[in-house]
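Listed below are the structures to be examined.
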Structure 1
């Protein structure tokens, strides 16, 4: 029998955006799923955010022994622990600076700083920690990673009313194209408030190479062309699903994934 894994996006799929995992909503469903397949959490967030939001699941659920962690779109891979005293083990880690070269990497940062100055003219809330260099990718959050819940909500309101991030996404791509840098980069909307920038080919399909020969499913929320789940959603069809919330993810697990996996076992 082939090894099988269900890969889940985190924000908006397993958790509300930037909020802790709720065992009451998804704990039992993921436990039942783990009897039929391994679990992977693939996210644009870095390991610290993944561990922070998924702490109760990774520390208290027996699923931890069957759960692979794939932060930064899977350009980092952590293997499941084998005993209660073990932690997840880092087996793979890429560097955007090494991939692009330091001069190109610095130019990207310069363009983001200039874009941040332009974004300030939009009257959005401003907090701090606008650019997060995660190793394999750069996350740019115009409102700042230090934003409170109310500040995030205010930014999201402005973003939707003015079509702000899609417009800025096009402007940023145009600027990088003029400097002959866009050919090396992918830029996507990340979550509700940010942008993810990384080398070509380092979208979430990168994570699939860790499971070559496996039967793979995917569940995510940002599956449109500008979203950071788009490429992996397309690559895993027809075994991919769009979710809009942890509750919807639970329904997908209970009503589609588990029956499908049970049927495959019988066949």
Structure 2
């Protein structure tokens, strides 16, 4: 039986929203050269010179919440770095999660059996296309608001990795913290093994909830490296496991696909 807390928890788990408040200015931080080089190598490995405008991933997903498992078809779409949509048609659960831009301002929402809902904007500072590394805004190291720091070699998910810490909105301490993302890159092929960041309840931007995304089984699709296995963990526990069956690059997705009404 599905527990009564599943709906608010689901809202938190899949959404990843700009707070009305702003923080205090941060100290000036500049990216270090090694971090810039590694980010460029990873982006090059992912795109291999291909300009990526949009992607559609189709496959199956299993969603684990406590003792409940929901499985079935899943479609994941992303347009640019700021818009994404996940449609789940799982056994006993149909739901869509949307990240979009309204006149350049990021917004978040979800659609379920009870209708359309808007989420908190403070969850919009991490990657909208968290499931598709080739469209991450983190690779745009020419953005003066982004800082990248190389934290050295480490072990991530039992394998060797190079560790990057990325922030956006460097001029504002509060927003900078909301955007903080750790990126783990394989040292041989430079493909991302995973990322970690913090999500937050809709009612509390200061409460951190650790989120981890793991990538595996990369395949070349029209010159772009696509992870065909994507896992999402919350507080260290698996909650979403996606197996991609097909990927379409640059199909000409419309912004209308990412509308929150």
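Please compute FRET efficiency 1/(1 + (r/R0)^6) of positions 65 and 217 (r between Cβ atoms, R0 = 25 Å, to 0.05) for structures 1, 2 and give me the label with the greatest value.
Details: 1: 0.80; 2: 0.55.
Ranking 1, 2 on FRET efficiency 1/(1 + (r/R0)^6) of positions 65 and 217 (r between Cβ atoms, R0 = 25 Å, to 0.05), first place is 1.
Kindly point out which one of 1, 2 the value 11.8 was derived from, the read-out being mean count of other Cβ atoms within 10 Å over residues 153-160. It must be structure 2, since only it matches. Kindly point out which one of 1, 2 the value -3500 was derived from, the read-out being helix-only ellipticity at 222 nm (-39500 (n - 2.57) for each DSSP H run of 4 or more, over all residues; to 500). Label of the originating structure: 2.
Coordinate-derived values only; no laboratory data. Since this is a predicted model, take the numbers as computed values, not measurements. Cβ atoms are built from the backbone, for glycine too; each structure is taken alone.
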